Structure 1
Amino acid sequence: MAIILDGTKGTTPASWTTAERPLNPSVGQMGYNTTTGNPEWYGSTGWLSFSVPTSYSIEYLIVAGGGGGGGDYHGGGGGAGGYRSSVVGAPSGGGASAESTILITSQSSYTVIVGAGGAGGPSFSTDSTGFSGNDSSFNAITSVGGGGAGSGGNNPPAENAKNGGSGGGGGTYSASIGTAGTGTAGQGFAGGLASSGNSGVYGAGGGGGAGAIGQVGTTSKGGDGGVGVQSSINGTATFRAGGGGGSAYATSTQFGVGGSGGGGNGSQGQGVAGSTNTGGGGGGSERNPASLGGAGGSGVVIIRYLGTQKGTGGVVSSNNGYTIHTFTSSGTYIA
């Protein structure tokens, strides 16, 4: 490290940006970080700041992994992952208003968990319901994984959908109807019920979305997935956490459509997966001859704050005076 000596002004250490830190630092090496505006030194656990800790406000969007669609006969659509938002002026999931912004402390580390989507329900199984998605969280603020969808299974009775951030859609087999899953307050809505009939066409229910209940399946088609919620936290208006579409009886081509926000469509053979990093529910499947429910989409965690970059972690961008950190996989935010 280069040091400039000056008898009247003391010493001036080397300086660098966060991206330009020394590649192979030694313990005790010091310098001035022009990105954070603080002197720092390298310890056994990494770079540490000399600055006095301060607090600053952040807004967050936390979306959990979506639930998997139902497999085998007449599978419902998976429920969307729970959706929690503190973006001022934008809604949270389940019809709730934005949550409160939070204060975080500089130089502190915060664990970020991005939940994976649940697997779709299997074919030719004693239980063909979709698997629920995994939770996402930031600083212990947790969004609940989407509920796995119900299925008609191999024989009556139909298998019930699961509860979650948003509930899974109900499955059906002949005259038997499985229950739809419920959503979590402030995060998402319930899934839709299925229709029944001893002959003809009947449809499974759509998965619940962060913005609306999953559509009920009818005697003419599978239910559509509930719509997600739109947010511009990263500068682009984007829907996330849409429910998966339900499947329909084998003689029908009227499969449910996934809700805006990454929900997968219901389909013959295998349901369509929910979109990655949206928390969308997977689409339900209809046997032809085997069938697998679509997997739920993985979640996402996004935080932002006003001003220039203060912390590290995730993919960093800026828009309209905000610094934005986007986590598409689990990690750590260092404030």
Structure 2
Amino acid sequence: MKSIIHRALYFIFCLVFCTISIVSLTACENSSDDKSFDVVCSVFPLYDWTREIVSDTDTRLHLIIDNGTDSHSFQPTAKDITTLLSADLVIYIGGESESWIDDLFVSHPSSTRHTLKLLDTIGDRAKFEELQDGMEGEDDDGGENEYDEHIYLSLKNARICVKAIEDTLSNFNEPDADTYDINASKYLTKLVSLDTSYKKAVDMATNRTLIFGDRFPFRYLIDDYELNYYAAFAGCSAETEASFKTIDFLSKKIDELHLKYIIKLETSNGTVANAIKQNTTSKNQTVLTINSIQSTKIKDNKTYLEIMQDNLEVLKIALS
């Protein structure tokens, strides 16, 4: 959960930078003869969806968080701010971690810049973060509910978002609308196929409960397929060390349900997952790694679909 101070620092950085650069930036925009359509995406899944849609067009695509940084701890550079302010279209999730983008656009509005906030796009499918039994921080009463930002870990959400991206691109860049439509249709077919594979795997599962010895950004996916879960931390938690109470609860839950696997995220060193394992009766569970796509880089050469296919293989094991 991002603190008020952290958010204020984002805003101050953006305000100071933009005050210095806005005059020269506007001049560059007005004098440019470049007619290409510039699209900026905040995180990798959005970028990869859009990359599929704009294939074989002159649309220029940019990714803001591309250095392997977790989106929850990302701080924009001057170059990032310039890229966002000069974009024709900005596609972002719009959760608490990206509140600095909202602040930036409020302080520097533009009649030529368009935005697509995908948390708004999925409508009633948007979920608040929840504190599950045994989860670190479950007794906290303070703070307001925040939306779970990991909408891209649901293939059903992905289909809604891809269609919204295609519609928005077509509305604001009509010359390429037909190509956008063809590309989006092909990609949506692939998303539907993978979604079907997930459902089949869950239908065949002998176990329907997952234990995350880590943060839990997979609520949308879990709800899609009506699975159960327990986790050490909420999806956007900044915590990295679990209390004995949390570890003990999860260890006992594994014993109770006779579970063979504990899941950690790709960014984790596995300390919490292994502590849970060592507190079980048998101490022989396998720790599996699943990809939350929160720190993926373009140069990793893995597409969104490939990562979600890899996650399906992990899920098949964890549900066995």
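A value of 2.3 was derived for distance in nm of label points 7 Å out along Cα→Cβ at positions 161 and 289; which structure in 1, 2 was it taken from?
Only structure 2 yields this read-out.
Work out which structure the value 0 belongs to, where helix-only ellipticity at 222 nm (-39500 (n - 2.57) for each DSSP H run of 4 or more, over all residues; to 500) was derived from one of 1, 2. Could you put the intermediate results ahead of the total?
On the way: 1: 0; 2: -14500.
The read-out was computed on structure 1.
By the measure Kirkwood radius over Cα pairs in Å, tell me the structure among 1, 2 with the highest figure.
Numbers: 1: 20.1; 2: 20.9.
Of structures 1, 2, the maximum of Kirkwood radius over Cα pairs in Å occurs in 2.
To which of 1, 2 does the computed value 39, 22, 12 (Cα extents along the principal axes in Å, for residues 193-248 alone) belong? Spell out each step's value before the answer.
On the way: 1: 50, 13, 10; 2: 39, 22, 12.
Structure 2 accounts for this read-out.
Read-outs: derived from the displayed coordinates by stated rules, not from any lab. All values reported here derive from a predicted model rather than from experimental measurement. Cβ atoms are built from the backbone, for glycine too; each structure is taken alone.
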